[in-house]
Structure 1
Amino acid sequence: MSKDKHTPMSLSQYFDSPEGFTGSFGWVCGYSADADFMDLAAERFTGMTRGARAASGRLSLALMLDMGNPQISLVEAPGVLHIAANSDRPPYRLLHAKVALLGYRHKFDAGRWRLRLLVSTGNWTMGTLRDSLDLAWCIDVDSASLGAPDADVRRNCADISAAWDMLRWLREHHNDALTSDSSGAVARSESRLAVASLEQWIESASRRQRGRARFIDNRNHSMLAAMVRKLRGEEIDVARNYLALGSGFFEGGGNSEEEPAVLRKIVSALQEEGWLTQTPVADVFVDELACQAVATSAATMVSNGWTIRPAGQPAEPRRRLHAKFVFSANYRSDSNNCSSPWLYLGSGNLTGPGFTSKSSPSGGNLEAGVVIVPEQIYWSDGEDIAPGQVLGNLLPIQSDTHITEVSEVSAGADMPERETQFAALPLSYLYWTPGDGGGWLHPEDFLQLGDVRLLDGLGGELALEEGRGAWWSGAMPRQIRLVWANGAHTAVVPVVDGFGRVAGSRMAALDLDAAVWELERFPGIAADDVEIDDVDDPGPPNDPPVPGRTAGAGVGQYAVRKVMTLIEQIAEKQCSLHEADWQAWCYRLEQIMVQACDNAALSEFAKLSLNPFSPLYLPPFRPVFAEGAQTASGRMYEDVLRRIELAWAVADFDPMGAEA
């Protein structure tokens, strides 16, 4: 590694919102993840605390993992939806690809957005942050650059399109009902709007693509074949004399002393294409404490011309090599220039299932990576060389030490086999229909229940009533545990309320001052000082008081003024909105008005028997694109106003300004 100070970004930092933007929605896939990492990623992505995310009930990240990973619930990581595979036999051996495609919307310009593609060699876990040597590759595409895109923007668009093609295919093998259902409250929610917006942004970027994508996956070809095909497109017709290979796991050949077969195949493929000399300097970088077949075949490898090196370490404490990469370039003793370089990095270990097999149920994992032709980089640091241009700062490569004795390396443990822990759920979520003293829990389609049993917070079975569901006493739970197949399988599913909030914490009653403030925050979400309960059954509401949210405020002689101030604020806010925000505004307006429907000021105003919302139907109080019922935006708005009038019990009152 370079001696210059160079601190690479941590994997979680790649989720941070760009300046002026905030996270809207993103798709993530991987081999494994844990709740702590995903909660941190969601906080960095949205800029919201876990309490605020729970209060909003809005999905921000959708996560598809290998079936051997335990379920991550929305209570453990609010806003992160872990989606189960459709079956326990998907079209790959393991889901091993580690890809995130993230969408950010501009804070002040509703028509502007940014996409980010992140390809990682590391898992979405806290262990990756603490213990692993991993690599990541990241690109952004800003909507502002698509008007007159240059070659770099067009190629970034090609990468995003290629990655989305894989993620969209992966969605087909997962039960993504919460992100795709077209009926019920789920379909009329800010979560669904965010999902749809991301897809529209990806489509816009894909239309601007040109050139060969750097992103590769192994659905149709092995990663080795995909890497070679990609390099052919780069027209790199030069034989290089240096090759570096790194992996977190290695497999052997026909016997324990035979060098890893995949390493031989990589060398042969590159030499056949004329991209590698016949006698290259060939380094294999390993975790010397766990390098599997490299340890058992070290003597053979050295005699065949390989140099085995410990991975370059950035600093103490020592990290375990988990990165997977293939790097090649030309080296000259009289030059520091790293000439004609190219690099593969990705999820695929240098094994048969990871690198030389295409994905299949019995053979290859699903893998993803990128093939990059870097610009100017150097073998070592020097005057006027930026740390980010030094090879040892970009890859866990070093040339100071190598393994001289077989005793210096050990095989370590084999890759563990994992049992299926989360797959093939009978249903993805339950709806909540409130009643007197509790509510009914039920699916959209009652046929989904089958032999499914719903459990209460203590593990007891909830009784089911045909056509209504299961009765739950008290406040709405955020999630419910399911048991099916005669108790053989269990999982938790989120509960969705009438506003489409998914696993949302208790909605606090709002006084009119607080309602004005919440409307003014739009399109921002929720206050950041909400405390939440992390158990399956939250029990009685215990949220602490939030300033401005006391139900008894604002009565007496100021009641009329408070109500009319609210109406004026609604009109002023909505007339300034971009059309792209209109649906979300309508959903938010209804939710906030329902939260504010039970307060003393409204009770006082009701004595006038007037409908305070009647002015909001008039064109001057509406944006141009929703001025009347002749547009879809206008009809949606009027439907929302009518539901608010019913919630406030003012629908039958006289309109404001009507003659007595």
Structure 2
Amino acid sequence: MIHPPPRHPWIVAIHRTETDHTPIGTGVVIDERGILTAAHVIDAGHGWSGGLWISFPMEDRVPFTERRRVTGCTPTARNVAADIALLDLDAPIPSPVVPARLRYPLVRDLWSQRWWAFGFPNGFDAGEEARGTLGVGAGYGRVRMDPEAAYRIVEGFSGGPVWSPEYQAVIGIVTHAHDEKGTGHALTLSFADSQIPDIKIRSRAGWSVEDADEDAHAAWGWALIDDGEAGQHWSSRARGVMTANEAGYHFQGRTRALTEIGHWLDDPAPARRLLVVTGSPGVGKSAVLGRVVTSADPKIRQLLPADDDGVRATVGSVSCAIHAKGKTALEVAVLIARAMSVAMPTRADDLVPRLRERLLDRQARFNLVIDALDEASDPSQTRAVVAEVILPLVRTCADVGAQVLVGTRRSDNSGDLLGLLAGDAHVIDLDNAAYFEDSDLIRYARSMLDLHGAERPDNPYVVADVADPVARRIAGLADRNFLIAGLVARTHGMYDTVAVSPEALAFDATVDATLGGYVAKLPTVGRTPARLALTVLAFAEAPGLTMELWQRGVQALGGDSTVDELSAFAGTSAANFLVESGTGPAARSYRLFHQALNDALLGRRAREHQRDADERSLFDAWLRLAHANG
């Protein structure tokens, strides 16, 4: 089954006048003033200088009367071998419209890949889709488009996008239609970019760094803003908050670790050893890597608070970032291949030889960040990521510009992980006193106490003289652990109406005990304790459980909650624990935001119940639901 992109507001129609209803072709938005299309569409419109107009029919929030005038065209002369043109607009695209994501696989890497296209055929203003598989190369960067039986490429698709489900991006434009067969030709963006440099697709593309001198982004085109994990993982960790739904910016310090990482990323001579950031659960590994990845991104960097004076990575210094939680080695390899526009691997160890070939061709630094290595789909897949992706990349691609930065715990359920990496790694251990400053943890606890960014009117800790001693006490008891300090501080910030005395403040500096104090204040879920409802999610693998699965899981472990009650619970302060993904009520799923919380909840549950029996109960409940739903 070939699925279209979930949204495609970047598809436009090209018209001869400001008011006519009949498009002469299709185009693709690549930046706020740029439209990519086929050159022969412009010829059919008697050239852009005669007046061409762009409409935005695929974005419902743009009025049908709103259009943009074409004021320029590159190249001005038709290149028969590369039927492509870049149109410049008289004004920026309407604000609801966003540029397309673009990727640049070579023709040889596209054979038998799936495609989806869209156009305005046969003089109608209503668009049509087509889909199929890509055939053999047709020369000069073109590839044959073989449609499925019910779909045909016809006149009117010209200039329209060729979307690749494998790369999750536009990889070419339609340039030719064979009306009698319904087949067509597409010109690959890789050929157009390399053979018609005047168009400068990479530097113009909407996700690119604004400064064209940033080699990594100009070469690779990966951008955090396009990453599905941008909000749920990288940005939330970088802000020092629990989930993407939580407001505020609490990240503090870690100056030495961030400085070392920045120098490593920017070193002109790529290291032949990987860099590993490690530490105990809750010490802030993902926060440090999130800070690196987000501050290296030109768009997200602009969102940093005005008073943020922390160490930042160089813009463009991260070429690709992967959150490995819940993923297999092959899924990690596919994400890297998709971001770097190399051929899709069918096995994880297919990736590195293909990536090396691309690195030889591009001659650009490739800094890869992989976080949560220890949280891959299972311990065997963690070791496969190391053996088939990370170590081969370090050992065989450093000479062509590749470096790898990894975030991981020291071990997982199958044993030591650092030992697998240590021979090829420089290690930044965040538990080491050299990487810790008391002031960082104090400022973090202070920020969480006053709920900075999500203030509560009657919060007693908004007064500095009141909050500062409490923050110092929390930091002193938290044993250098940011997760514990954050949970404790947030609990007091959310619920205290009278400030606690620093001398009277005491807590057990473990995730289990700290979590218990927070969960004790959460509302029940119908007749189910909050801890049990959260424990069900601790059993879940990424991306989590839908509401219906969650509700059946609660029943399986002895609780009694309805879907509506769970939905209401997810909207309380419990939401600070939850990572929400998917769109629409049926597809939306939930999991816990931190592996340490999973471990604590499952550990507490295991003291009173056998793990095997719980898993069997959950499996049986979910299997019955599957049978009932067909």
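When mean count of other Cβ atoms within 10 Å over residues 396-403 is calculated for each of structures 1, 2, structure 2 gives the greatest result. Computing distance in nm of label points 7 Å out along Cα→Cβ at positions 84 and 508 across structures 1, 2 gives 6.2 for structure 2. For the structures shown (1, 2), relative contact order in percent (Cα under 8 Å, 6 or more apart) is largest in 1.
Only the coordinates and a few stated rules stand behind these numbers; no lab work does. Only a predicted model underlies this, so the values are computations on that prediction, with no experimental measurement involved. Cβ atoms are built from the backbone, for glycine too; each structure is taken alone.
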